[in-house]
Structure I
Amino acid sequence: MPTDPELRIDADFHLPQAEMDALLSYLDDYWRLQLVDRELSSAPFRLSSYPPNSPLTRNPAYEGVGVSEALDRFGTTVAVASMLHGGVALHNPDMRAVLLSAVNDYVAKVWLDTEPRLRGSIYVSGEDPAASVAEIERLAGDRRFVQVLMLAMQPVHHGNRFYWPIYEACERHGLALAIHAGGLYRLPPNVSGWPSYQFEDYVMQSMVFENILTGLIGEGVFHQFPDLKVVFLESGFAWLPTTLWRNDKTWRGVRQEVPWLDRKPSEIMAGRVFLALQPVDPDPEALAQTLKHIGGTEMLLYSTDFPHRQFSGPDPLPSGLPEESRPGILAGNALKAYPRLRADPALRRAVESLEEAK
């Protein structure tokens, strides 16, 4: 357990998935009857990208550890929490929308109302921008929600204008756009077809994030939405050096095609894109090389990825991080990534200290 009194903002903290029976009270009579009559109320609705008993999903060290105890164990000041419910993968757009609303309401009532250290994610489906915007508008008045949450593997890639209404709503309400590993599996996670094993799928997630980053930059998302902040969750970042290099190199030769890229892609994403720390290479030398090639630690957000199994030992911070980077990784970068956290009463003193240090 960390013993330091430093401010810690956890950018990737998972709440236990609500059982369908627990969501029934958040549905109206029609949809409650639909789920009960179809016997869907007893279905697990778990995303297959996170099998509950997989070694990567389930850390034995957290057996029996509740949410509040985990926050205590890590010395967390504030945790940005998410609930990756499988209802997001339903093909029925109406049922999907009401289930995601029920999940968001459940998170607010059961978790945000009872644990003051938690902040929420507005969970939406990228397949239905209109319903997603409606959900953002419905919940935007609750300042405890600090981000809009989408999955990484979508049928349309994230830079496409199909999603721009969602991004506009995020920017307008000061909500970060969070993209988390996992997917709907409408399409293979790679261009070569379907893999056979979870091992392949998990490794391919980093390639998905490379594509997402290139799409967001190349299709002008950051030009169109200059105040939008994007957070990659459970993406890793060891892939970032080669992606930045290739984006910058290619831009030099084809920039007349994309006039909205008025400077190097690596400069455009600076201060706009942030990545959760976990999973991270535990080797200090490898980590140092990665940080050298991405230009430092300004885009990294402290995260535990609780209750997933991403690190060994009691502290999620790996060895080898520059000591001067600790305040930024633990909290300062998150205050830049999440506009709503900067105005959060619980963090106001920290924000003032950050401003004084400039």
Structure II
Amino acid sequence: MFGFSIYLNEDLKESDYNYICKMKDFGFEEVFTSLHIPEYDTSLYKKQLIALGEVCKKSDIRLTVDISPSALETIGLSLKNSNEIKQIGITGIRFDYGFSMKEIAQLSHELFVALNASTIMPHHVEVLKANHANFENMEAWHNYYPRNETGLSKQFLEEKNSMLKTWGFTTMAFVPGDRLIRGPVYSGLPTLEKHRGHHSLSSAIELLTDTSTDKVFIGDPRLSKETMKQFQAFLKEKTILLFGTMLDHAPNYITNNFHNRCDVARDVVRLEEARSLVTGTIQPQNIIAREKGSITIDNFNYGRYMGEIQITKNDLPSDPRVNVIGGIRKEDFELLPLIGPGQKIMIKELNGWI
């Protein structure tokens, strides 16, 4: 499951509404916001939160709010009145500090509850059990880290998530956005330090496949149109979408849907169906060094391999049997190692498609 973040630093604009609707259409199911960001004008929170809650209700998107006791007081809400919280459109509360496990256990019977995944310890779980918490309505969410060098290590995340799994928790972590980066530090909002400044989708896939993370949220307030399209392809079609530039002699079927071969090559992504689409003889053309990200097609000098299309995962030398017909953009290089056996792939040119 995937979610994204909307922050309450200013009134929601039409562009915000459009973004929420698009993200919903693209397969995102939850929104996260925070009520304790010291740089924002907290006097505006309630008005903006009500507006965000309304659009989330209309779009059938879950809204989870990160709170502190003082933040609740500022907007005139109380955990003792969960009905008022739900009427605003809030479906879940993330607790970071300032609340007892007994209070959280009680609220878990009325609202979805997200605990701070990084700080949960065995004795916290025992207290929750002793107070009859509804664990089916409770998850463990990691923080994002605005300041450079403060994000978690992958090893810590793996170990913590493994422990959380033994207690039955669903886990969540954040990846950075790539269009509008939240201030005041402007260094992205990832959970893992290694993901700072990296591709949002490649970071998300790594979390899901390598760290026992069940849910991924975009920490920053916006994704670029290109990355939104890549998430849409991944969530809706299980496809890795790559953007690139094709030369004039590239075959017109280069933008078809393909699959990586099941016997994954070390140096290249091999588009399995490509050779069956050749109708004539491919002459040698543009025989140059194959830099990382190059899109190539084998010419007739490669015999029965003629027509094979590849994307290079590493720099490779020129080969008289291989024509370079284009290349993917550098931003998508991080996706290449994630293209596994049988993975669906699509290559699109940016101009005129986004």
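Quick one: helix-only ellipticity at 222 nm (-39500 (n - 2.57) for each DSSP H run of 4 or more, over all residues; to 500) came out at -10500 when computed from one of I, II, so which one is it? Source structure: I.
Comparing distance in nm of label points 7 Å out along Cα→Cβ at positions 30 and 278 across structures I, II, the highest figure comes from II. When FRET efficiency 1/(1 + (r/R0)^6) of positions 246 and 310 (r between Cβ atoms, R0 = 30 Å, to 0.05) is calculated for each of I, II, the greatest value falls to II.
The value 20.9 for Kirkwood radius over Cα pairs in Å was derived from one model only; which of I, II is it? Of the structures listed, the value fits I. Quick one: relative contact order in percent (Cα under 8 Å, 6 or more apart) came out at 19 when computed from one of I, II, so which one is it? Answer by label: I.
For FRET efficiency 1/(1 + (r/R0)^6) of positions 70 and 334 (r between Cβ atoms, R0 = 25 Å, to 0.05), the highest value in the series I, II is held by structure I.
All of the numbers you see were taken from the coordinates with simple rules; none came from a lab. Given the structure is predicted, the values throughout are model-derived calculations rather than measurements. Cβ atoms are built from the backbone, for glycine too; each structure is taken alone.
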